[in-house]
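Novice: Next up: some structures, all given as structure tokens.
Quick note: the coordinates plus some simple rules give every number you see, no bench work behind them. Being a predicted model, the structure only gives us computed values, none of them experimental.
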Structure I
Amino acid sequence: MNFTDKVTIPSTVFAQVVDDEMVILDTESENYFGLDTIGREMWQILVENGSLENLKTTMLEKYEVKESVIKHDIEVFIDTLVKNRLITIG
């Protein structure tokens, strides 16, 4: 994964905060996905900016954790979103 890549959210994907969880609906597959508090936070950063580098920088500023851990967590998160067609990278 290249952190200079941008994230695009397809027009068929909708997200809504319900209680403390982010619920994402893919209207093409009609599948619902739930994100916990950290996932919701990462999703919102991507919606606002679309930059993986910005996501990494923001999470590093907010949480006291090694950069390698943040990068790994972001890679897992992004891979899951891509596999479920909730975002595209490019």
Structure II
Amino acid sequence: MYTILVYDMNEKRVSKALKICRKYLNWVQNSVFEGEITYAKLEKLKVELGKLMNDDEDSVIIYTMRTDRYTDREIMGLEKGGEETII
């Protein structure tokens, strides 16, 4: 499935969240990731982030779609991130 993940973490946990998310998805921009992921890997990602998060300070939003076939992506200004995925 195609997934977009956005997080807002306390600055103490941001770098760890970045490392976790880069294992599963493509980094697009500060705290934004996207890419194809299996249901099982998405569940692993959620467990890892859940262990890191403080529910009183941090948030994660995950959008899932069956495919990226019907999505469109437009970049305005500086393109950040990259297409690499570390698995």
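Novice: Out of I, II, which has the highest value for relative contact order in percent (Cα under 8 Å, 6 or more apart)? Don't skip to the end; give the middle numbers.
Specialist: Working: I: 35; II: 48.
Across I, II, relative contact order in percent (Cα under 8 Å, 6 or more apart) peaks for II.
Novice: Another question, then. Given a computed value of -14500 for helix-only ellipticity at 222 nm (-39500 (n - 2.57) for each DSSP H run of 4 or more, over all residues; to 500), which structure among I, II does it belong to?
Specialist: Numbers: I: -14500; II: -8000.
Comparing all candidates, it corresponds to I.
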